[in-house]
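Every number in this text was worked out from the coordinates using simple rules, so none of it is lab data. Quantities reported herein were computed from a predicted structural model and do not represent experimental measurements.
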Structure I
Amino acid sequence: MDPGTSVTGYGVIETGDGAPGMGRLIECGVISLARRTPLPHRLEELHAGISELIARHRPHTLALESAFYHRNVRTTLVLGHARGVVLLAARQAGLEIAEYPPATVKKAVTGRGGARKPQVGAMVARLLRLKSAPLPADAADGVAVALTHLLRGP
C-alpha cells in the first residue's frame, strides 16, 4: 500500500500453491479522495476504503511504505496522518503489518533505490507477467510494496 491523503495506491497479490512465480495479481487500484474535502473527512473515507478492501480480500498481512521525510514539513505530517489511518485499519482487522522505506521498495522491484515511477510500473508488470503496468502509477506503487513484502518479507 502506498498511502496518501489524495490518492492511496493498493495491490492485492495471491501467493501459495495456486500462484506460480511471484504470485498472481488479484486486484489493484487507488482510493481517490477529493483534495478540497477537509482532512478529517478524507481520513474517514480512507479508513472506510481500506477496511472494505481488507474485508473483501481477507489478507494475512498489510504491507505499506514507511514514512519518509519531505522538505515540506506539512506534506510529511499529512502523509503521516494517512499512514496512521492505514495502520489503524490493519490493526483493527488483526493483520500483520510490514513497513518498507520507499527506496527499499524501488530497489526490491527494479534493482535501483532511485528508480522512477515508469520503471517501477514496468518491473511490476514483468514480475507478475502482466501485459502492461498497472494504472495509474500509484496503483503500480501499491503493487510494488506488496511484491517487496514477498521478496523481502519473512
Structure II
Amino acid sequence: MEKIGANRVVIAFGSNLEPKEAHIQNAIEAISSSCGHVAQVSPFYYSEPVGFESKHNFINGCLLLLTNLSPIELLHKLQSIEKKMGRIKEKPHYEDRCIDLDIIFYESLCLYTDELQIPHPRYHERDFVLIPLQALNLDINPFKPSI
C-alpha cells in the first residue's frame, strides 16, 4: 500500500469561463487522481478579474494536497491538467481561462527558479487566494518550519 503523500501543498484554483464549477470539480478530481490526496478544499470565492479586463468573473479557491511529488514534478502535472482541460497560454499577460492552478505553498519550502517560485510571489496581494487560504485554517507558513 502506497503511503499518502508526505508533503503538504496549497494549490490555488480558479476559472472564469463556463461551466466554471464543472471546470473546478474536474481539476480537483484530476489532481486527486494524478498528484496525491486532496485533503481539504476551501469554499468558493467569487471575484472580478485582476490584471486584465474581462466581462467574466472568477470562481476561486484553495485546496490542501498531500503528495509525494517534488515541486517541479507537481508543477508539470498541474500544467498537464490545465492543458488537457483546454487551457491555452498564448499571450504573455493574463486572459480568460477555463482553469488556473497555482502552487502557493509547498511545506515551508522557499524556491526561486525560472520555472517555479514558492511561495507564489503574489499570493499575499490577492484576496481571491488569501480568503480561501484562511478558510483552510492551515499552519503552513513559508517562514515557519513544519512540525
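Remarks
- Which of I, II leads on mean projected area of the Cα convex hull in nm², for residues 48-103 alone, largest value: II
- semi-axes √(5λ) of the Cα gyration tensor in Å, for residues 64-135 alone derived as 20, 17, 13 - corresponding label from I, II: II
- Computed -8500 for helix-only ellipticity at 222 nm (-39500 (n - 2.57) for each DSSP H run of 4 or more, over all residues; to 500) - originating structure among I, II: II
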